[in-house]
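Chemist: Below: a set of structures, written as structure tokens.
What follows is calculated from the coordinates using simple rules that are stated; it is not laboratory data. The model shown is predicted, which means the values in this text are computed figures rather than measured ones. Cβ atoms are built from the backbone, for glycine too; each structure is taken alone.
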Structure 1
Amino acid sequence: MTTVKIRKVGNSLGLILPADLIERLNLKENDVLQLMMEQDGLHLTPFDPEFAEWAQAYRNTERKFRNTLKELAK
């Protein structure tokens, strides 16, 4: 488990990621991360624009064909 402290960064609040975590995720300065709220807390991952586009397309399709997908899942 890794803990981090919330710090003041300019007029905002931020956190500093430990070096070993940055290395494990292969992060570099100015990389973009995706933060998702989940039931058990926050989920932080490197942002993948290709995956984000795919996920949005899935959400649109799921919404449009919700009933059909439920029937197919039976």
Structure 2
Amino acid sequence: MLILYTKTNCPYCDKVKRVFEERRLTYEERDIADPQFLKEVKDFGAKTMPFMYDTTANVKMGESDDIIDYASEYAF
């Protein structure tokens, strides 16, 4: 399962979400405006958004281009 942590008015978050939607990837979006999601992503050590967590492979990463590259290779 892919979890994508995002924030409002984030062009990098929008870029990743657009690619995920174009590729019809299933993911759960968690907006860090919710204090619970903000705590989760901080616990992962994230300092910027977007931040992705692949719960199946236990992979965590930031940087929109890296997330897009990872999703391109992800076996769905």
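Chemist: On distance in nm of label points 7 Å out along Cα→Cβ at positions 11 and 35, which of the structures labelled 1, 2 is highest?
Modeler: 2
Chemist: Have a look at 1, 2 and say which one yields 0.8 for distance in nm of label points 7 Å out along Cα→Cβ at positions 3 and 43, as calculated.
Modeler: Traced to structure 2.
Chemist: Who wins on relative contact order in percent (Cα under 8 Å, 6 or more apart) among 1, 2, i.e. which is largest?
Modeler: By relative contact order in percent (Cα under 8 Å, 6 or more apart), the leading structure of 1, 2 is 2.
Chemist: Where does the value -0.62, -1.03, -1.21 come from, among 1, 2, when log10 I(q)/I(0) by the Debye sum over Cα atoms at q = 0.13, 0.20, 0.23 Å⁻¹ is the thing being computed?
Modeler: 1
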